[in-house]
Structure I
Amino acid sequence: MSARFGFDRSLLLFLLLAVVQVFAQVHPAEKIEVLLTEDQNPDTVVPDSAGVTLVRRDGPDNLQLSLIRLNTNLEVIWRKNVAVEFKGYIAQAKVHQGIAYLLIKHETYSITGFELVLLDLNTRESTVRIISNVIPFFPQLMEISDNSILLGGYFNYRPLVLHYTVSTDQSKILPGFFNETGNLDQIRANRNGTFDVVVTGLNHQRKRSVWVRNYSSDGTLQKTILIEPEEKKSLLFSRSFSLTSGRQVVVGSYGRHNNEYSRGIFVARVEPNGEYQTRYYSYADLQNFFRYLKQRKQVRIQERIERKKVRGKKPKFDYRLMIHELVPYQNQLVMLGEAFYPKYRQVNARGTAYYVLDSFWYTHAVILGFSTSGELLWDNCFEINDVESRNLEQFVRLRPSSSEITLQYLHDGQIKTKVIQNDQVVANKNSLDLLNPQPIRRRSAQPINAYLDYWTNDSMLVYGTRPIAVNDNSRQRIFFLHKLKFTDN
């Protein structure tokens, strides 16, 4: 995932090597901190396995990209300026096989095309393309193969996917979309050059189902797999993973028929011929789903579950759960999801009071291990405290090692870490304050806007903006870029 952030032209570099260690697995390493001017926007941070590229809008009318390339020690390798045509913002950025793809959306929504900058990170050569498109949408997903780019988004609440061929400079809307409302859950590039697009929506019987559509590299629809729910169930957020055998595993959340709340996790094992078998796991059947709660409340919930089972009833719990990742680990598949709930605020207009969605609050992450045939092996959870966001995004990151999984999220400048071995907790939640080592809590009016991102095999990136000092109420901000390094036992 790429995000937004900035670099000052003066390039004030403060490279520090810290020796503080939370526990054996995680410690901070090199970092960069840059003072931003009042009107300066942070840049886009584009990480890849060989380094990180910083991108800033610059020049007259912001019609220039200023690029700075850093290695994995956060040392400057080169700089480059690229002229662009669109006045807008970088909507998506990703690196594929040494090429950085920077997608620019025009600031005027009615301008439907996109500008694409392709930058070779080794030779520094760049080209600029205009991707034609007749339908205005914001590209929320971007996936890249050797010769194709897929951009996914919504128009009038309907998912659509735009296919662009780099070699021919041709674009088209993929077939199979744009008919019904639904959720665009995933776009995934396969090793053979094909793409899988996963969508949840209503089938002809008005039951919420999952479609997995496979497209060739030129955007031709090759196969559609429809996964339908049991009676009185709906399939909600989902993710797909392809195995070397040709089999697919689709994991997601399920709920009641035509209800947006989930009651558990479903796992569908899909054979190459399209046949599938689905298993359902209620939240009440998971061993550690409620571990994020305080001990007394956990006990009350468990007693409630046991009482209902004694009476022959099925205990039911409603949650909103977003499925983020399916990660291979020790001949298993590990699912990472996050539970959240919406927060509303009251608005008064012309004497009428009504409520609008204000933000999302996160409660805990859910981690499940499955066999490649779709059987649940274990479950665990990671409590999330005080995290609020205006957008649904992934906060918790996971890093599997040879014998354990490290879970982390970033909040208010602190890295929260937990280490698990399947359903066991190896190291309970620990905190590392990267930005505010003083014992006095920050009271600045300027918030910390920070992101935790995957990077190399043994490190992650932490980047964002923060106030210039503790208790500082000015508008001055500092851009920071930290390397978080892992040391396996």
Structure II
Amino acid sequence: MISNYIEQTSPYISWVTESQMERIHLASLEVLERTGTRVDNPKALKLLKDSGCLVKGNIVKIPSWLVDECMKSAPKKITLGNRKGKRTITLAKNRPYFGTGSDLPFIYDIDTGIRRYATLNDVEKAIKVLDSQENYDFIMSYFASYDVPKKTSELHQFKAMLSNSVKPVVFTANNVGNTEAIIEMAALVVGGYDNLRNSPLVVLYSEPISPLIHSEEGIGKMLKCHEYGVPVVYTPGMLSGATGPVTKAGTITLMNAEALTGVVISQLHKKHAPIIIGGGCFPMDMKSSSSLYGCPEGQMNFAIMTQLSRFYGIPNFTEAGCTNATIPDSQAGFEAGVSILMNQLSGANLIHDVGYLEGGKTGCLPFLVMCNDYIGYARYLGKGTIINDDTLAVDAIDEAGIGNNFLSLEHTYEHFREEIWQPKFFNRLMWEAWEAKGKVSYTDIHRDEVERILSCDHPEPLSNTVAAGLEEIIAKREKSLEG
């Protein structure tokens, strides 16, 4: 009998060597010490000055020893809970989770071919679709709502997410006041601030302004979240060749310097505050000036940023499942699928923007369902190959013998479900069988699934008391903004 010495592992890729990663790290530290960074938040500025940074006006030069000290206290593991309090996501080394992005201005309707501004109803429909798809682990609003008050639009979108899904939420907010209102809404849903702190339902997404600017509101929102133990994604959104160096190594150096500044500020404010690094790092197309969401360069950058997060032991945030294609066509499928696979195999943590079309401007509900299968495909590859006495099948080969088949073997029956991946909607029919079933197109299948979900699938509703409480919080915030 062959010894069972090889266990199943989850394969992942390393894009650069240890020494190359060390060079990127040291280059980022050099940027923070030599060039420095602009910090427009007075509280953060004081924290940095009191901790030994060289501060002139709002320009801060951060010593490398301080970066190293702050990285030590940043949590290596962040756990998120769903609306019911169940802890469903553990952000740690080589644990990928997928979700959408937020605030797409447009929706593309496959039936009419019309692209229009999105509404709150579109957000609600998107969240219902996402809640029903097993490979989406967290949600963002997907669309922006153009039919609600602009100053509190994210509060209305947050209520729509809470009302139509039980999954953890990554949210955006325009200012500190709206951030606090969203935290209050989340605490109401999970039964109090202590429950929210223990199993956070929500994560804030906030960004510096590249190159090297940390705004008053961007930092302020992060500090407010850390007061309540709410995790924060603080990651740059850089455009290589425009707001960052055109070289991939330069882009990563600058992005890393910006992200590390966020780590320093967060840990100076509250030791062990949960922070997530990473970022969006696509080049600008020099012909059209668009952001190249589906490009290979972005995925190369994400692979290195993920390696850096493993090197630091800090969870990270990346992007996948997004494309520059304007409709969910062959280009969209290829770019989304490749990027999802790359992020799965690189071991990224929170992977967002799944389902983005037109470089982050347009969304389409059937495309979300398509990407659910793409994630399933990537996850199957990410599980690796199970190698043990049973799967090596020496006994089964001997039982079948020479020249016989394996269909009737118990071994086949026991293993075929786990050894052969089953997609939900990929077409695997031969021509005649496909023709007999009406020659349904790939697009039609997913459009029909969206219609089925919206007519049949409904998440567990919020109680009337909680729903009314959410409305009260929104009304209170809107009243405070009137003055």
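Tabulated data for the structure shown
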item	result
Parent structure of the calculated result 11, given that relative contact order in percent (Cα under 8 Å, 6 or more apart) is the read-out and I, II the choices	I
Structure (I, II) behind the derived value 81, 53, 51 of Cα extents along the principal axes in Å	II
Which of I, II yields 3.3 [distance in nm of label points 7 Å out along Cα→Cβ at positions 96 and 432, calculated]	I
Answer label among I, II for the case where helix-only ellipticity at 222 nm (-39500 (n - 2.57) for each DSSP H run of 4 or more, over all residues; to 500), calculated from the coordinates, equals -15000	II
Structure from which 4.0 was derived, distance in nm of label points 7 Å out along Cα→Cβ at positions 48 and 344, options I, II	II
Parent structure of the calculated result 0.05, given that FRET efficiency 1/(1 + (r/R0)^6) of positions 112 and 224 (r between Cβ atoms, R0 = 25 Å, to 0.05) is the read-out and I, II the choices	II
Parent structure of the calculated result 3.6, given that distance in nm of label points 7 Å out along Cα→Cβ at positions 192 and 384 is the read-out and I, II the choices	I
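Every read-out reported here was derived from the displayed coordinates using simple, explicitly stated rules and does not represent laboratory data. Since this is a predicted model, take the numbers as computed values, not measurements. Cβ atoms are built from the backbone, for glycine too; each structure is taken alone.
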